[in-house]
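Each structure below is given as structure tokens.
Just so it is clear, none of the values below were taken in a lab; they were calculated from the coordinates. Keep in mind that this is a model prediction, so the values were computed, not measured. Cβ atoms are built from the backbone, for glycine too; each structure is taken alone.
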Structure 1
Amino acid sequence: MNIFADFNARIVKAVETLDLKDKDGASPDLSRIAVEPPRDASHGDLATNAAMVLAKPTGQNPRALAEKLVEALRADADIASADVAGPGFVNLRLKDGFWQAHLAALLGEGRNYGRSKIGGGRKANVEYVSANPTGPMHVGHCRGAVVGDTLANLMVFAGYDVTKEYVINDAGSQIDVLGRSAMLRYRGALGEVIGEIPPGLYPGDYLIPVGQALAEEFGLGLLEMPEEEALPIVKDRTVDAMMAMIREDLALLNVHHDVFFSERTLHADNAKKIRSAIADLTLKGHIYKGKLPPPKGEKPDDWEDREQTLFRSTAVGDDMDRALVKSDGSFTYFAADVAYLKDKVERGFVDLIYVLGADHGGYVKRLEALARAVAGDTVKLTVLLCQLVKLFRDGEPVRMSKRSGDFVTLRDVVEEVGRDPIRFMMLYRKNDAPLDFDFAKVTEQSKDNPVFYVQYASARCHSVFRQASEQLGEANFDRNRLVASVSSLTDEGEIGLIRKLAEYPRLIESAALALEPHRLAFYLYDLASSFHAHWNRGTDNPDLRFVKVNDPQLTYARLGLVQAVSDVLTSGLTLIGADAPTEMR
């Protein structure tokens, strides 16, 4: 159903009839031929660069070659006109009958329209959020959660076998701090006056219920144990409580992961998995003993001016080699990353996608290098960085949350504006561009609020059917009858809407391949704009209204068009994780 892929194949066949040869006598490379919507819609429905990319290797003038191609394409029964533009581009205009037939096929597929097999069932792992289990989700996690979740949905729709993954960072010094912070709240729950939270511990009120739960379960028991026995218990209970809270917060945003991977499992059995991963890299020649030069600027916590076990990551694209084992025999944080990536590869994933915050920019090259070292060319690793989100209310910065202690929680934002505005607006900028989120603007009912504008188009589609039901006296409209009537659609606005709908399959494939879910939000806004514009034409001209009681055939055809718009809006909003409302009050 991707008309651009369809016409690409037709153009390739037309080129083959020209019997072109490269200067060396070989058949020309046709893979660079592209078919796209023209930049200016007045130039036609489709444009191809075929003559432009084939002229030089075949030693021909591009315009002259384009003229030959135009003559070959005019034999296609679906092409109304083919013209040469500029230095050798070819613009095509398709017949109304083609668009009518495409609409009929769209209605036959319903909300599966746009579903693709381009992913070929490739196993993809999309890891996103993965916040430390040391407190509630904050708005900084929100954008990555939406980008990762929508991308995973999009890739499934495009034919990939996707696992949504969250890695629980339940090992390391931050968990020790969490345990000590919860222990303090536990003592407070037992009646001890704990006073102000000491520096270095987590101050948020979210740990008060954890302390109370520990007091109810253990009474004074934890105080009577040696700290080395009590603290592991407290850490386990607290991590479980934090992850339960994080899951609840993510569910508010309609984010649900398939796998929650515990980092602690990598350290189990005397760090068996980490040791195995390092051993594998050693066999491949990527490990050596040596010293690292001090980094420019601030020194990382794990830098040592001593001989260590190092990963030769510069040999596989990194800026510097990375320490894996410190001089005292303990593992660095990166050593766990090595074992985790190896675990993903062993689970059969060939596309590894990490959605990280902008503050993790330094991880990109080391992860890419690690993937090359562990798996060579058998996997493709991509890191998507999400820039900061700044919160405003009527242009004024939003204050921090008391509950969290030092940031605005995801729950705060969802409870104030709702799930759908957040999910849509977090995609209304590319992930690597900063995003301003104004509570007032995302809840106003106007064209300037993209999520309202798109959802209003969905509601309007359903209102058309309610109006038709009232005026025609029919409770339901058979989809087959809608399909059978589409040949009545000839108005330029109607054909234009079908053209916009026909872009959806190409959009799905290109957004999935480019790992750019924001394209979906932009497309839905454009489709909604086209629909609202056509609705307004009917307001000005009664002949263009969707329901014409004295012309049931035309009414059914137009209802078919409205149903198709509704199907695509519902499909796209579902992939984003938002609702497609049937009415708005």
Structure 2
Amino acid sequence: MKKAAAFALAFLLTAFCLPMGVSARISTGTLIDTDGSDGYSGDYVVAYNPSTAVSGSLSTGNMTGLIETEVGGAKAVPAADPYAPYMIDVDAQLAGRAMPELEKLPVPENGTRASYNVGDTRTFMIMNYSPAGMFMEFKVLYKSEHAYVWTPTSTAENVYPLDSIDPDYARMAAEMFDSKFDLMQSSFGDHDNGSSGDGRLNLLYYNIDDGWEPGQGYIGGYFYALDLYTAGMPILNIDTYPGVARPSSDGGMISDISYTYSTIVHEYQHLICFSQCGAADTWINECMSAAAEEICFPGSSVYPRIQSWTDHYYSQAQDWDTPPVEVEYIPEYSLYNGYSMYDWSNDLPTDDLLVLYAQVSLFAQYLYSRFGNTVFHSIMDNMSTGGGLSAPNSFQSICLAATGVEPSELVKNFRVALYANTSPDEYGGIYSFSMQPGYDPDEYYGVQDLYDLLCPVVFTGASCSIKGGGAICIKPTGGVYYPPSDAASGLVYVGITRGGEEPHDFLPGDVDMNGIVDSVDALLALRYALGIVELNDEQLLHGDVDQNGTVDSVDALIILRMSLGIIR
């Protein structure tokens, strides 16, 4: 406290003799309206339920006549090979199956740390989707610093051993994992080695026998918590058919081991999450696995999930430079009707479930855009010490500890970002997304920023009930929305005008909002950081110049340097 007081005194003595009004002004064409005293103005309005309780639903009331009921254009469908498979995820279902069994198991005692060499064999119990019985013999194809790659010794037609597809694939998979190991550890944490694991991850490559037929979805891989106990080793199950090799429409076969790379890091995060936290809520677990994909392979998560979110698909033959301006919601989709941010249902139809994955995937990248990739390790650390997300309101404390922002505010800004999609220099970046470092547009048909494909999904029904953390986007008739009298009072509304004719002048550092950045703004930010004064939401937005979600002494110092013209 003495240090804070001394710093404040020094700052005060300095502040009153500083020159005034040196700044750079950032103009933006995006208008955000949260006032509502004369309606909510905008091309679009987000209606949001700020509750963190999944069970809490708020009605929009009857919006008939208040919103547009016909928007967007025709849906685009991919001109793709009809044989091309798509991936489905079964981790949530398997976790639900495993947890009751895990509760019956005693804590495993550490045994001899088993080490293997290439050619060594071992029998594994395959409890899910086995192509050749529950007990299958596997052999080591490759051993690297951080991984073993195993495949069945059986050459039966339905097994598809990895070495029968390409003898070099095992090395390639292991080397890929080694190249991402440090990144995964620093981003999320370490994995449990079981009672006898030697520190390496065991990648079991075989045909996960899910009955796949060309054109259908398939299980690309999974982590099953019981494997860690039955085998005493960390295991990921990775599919070889059609995960590595698949039939093509011309009657031949195509194969590529890189098809499995995103799956490996996705499932490895599930292993880390279980190791660190035990049973974590599915939505946050899947959120961080989506983050793992994007951290390790920039673009790989954003590219398909934006298409799922908007239900608008692209192919190489179509014009990627002209994505839709808006698309109409699908009434049957729960996610388009205000589904919760904090809930998960494996009973949703497949297409709706894909939108659910898109929601948590885009939230993961919103977290990265605001706080950097270190936020995921911070979330994991707070989950591990707080018992996951099982305790009531625990996301409240986890979110605050990891980001410094209340979850109701953070998720609100995410919901607005999905529709405003501003540039990072607008509104302090709180309504924007950023691509991960290392993103290569050449891998995605030359699209420089995949978020350029993101467009509003517009609700055109009469009413709906919005769950906690959920939101819908509506298009008000006449450009102004007046909530109906029967709307729930707890809903929050944000009007969004994209590219409005009147530019909104947003001046970072202008805490007193008088049009200039000077020493008074720096002093005001410092006094807030010391708890002496309160600031309103817009002042906090102006004062958070380092965009870390709070106004503190660092912001005060930056604002002071801005007023001196040292930085702009």
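One of 1, 2 was used to compute distance in nm of label points 7 Å out along Cα→Cβ at positions 224 and 312, and the result was 5.9. Which label is that? The structure behind it is 1. Comparing volume of the Cα convex hull per residue in Å³, for residues 32-327 alone across structures 1, 2, the highest figure comes from 1. Structures 1, 2 were shown, and P(r) over Cα pairs in 5 Å bins from 0, in percent, for residues 416-471 alone at 4, 15, 18, 19, 17, 12, 8, 5, 1 was computed from 2. State the single structure among 1, 2 that was used to calculate helix-only ellipticity at 222 nm (-39500 (n - 2.57) for each DSSP H run of 4 or more, over all residues; to 500), giving -16000. It traces back to 1. If Rg and Dmax of the Cα atoms in Å computes to 29.3, 91, which of 1, 2 did it come from? Only structure 1 yields this read-out.
Taking relative contact order in percent (Cα under 8 Å, 6 or more apart) from the coordinates of each of 1, 2, which one would give 16? Of the structures listed, the value fits 1.
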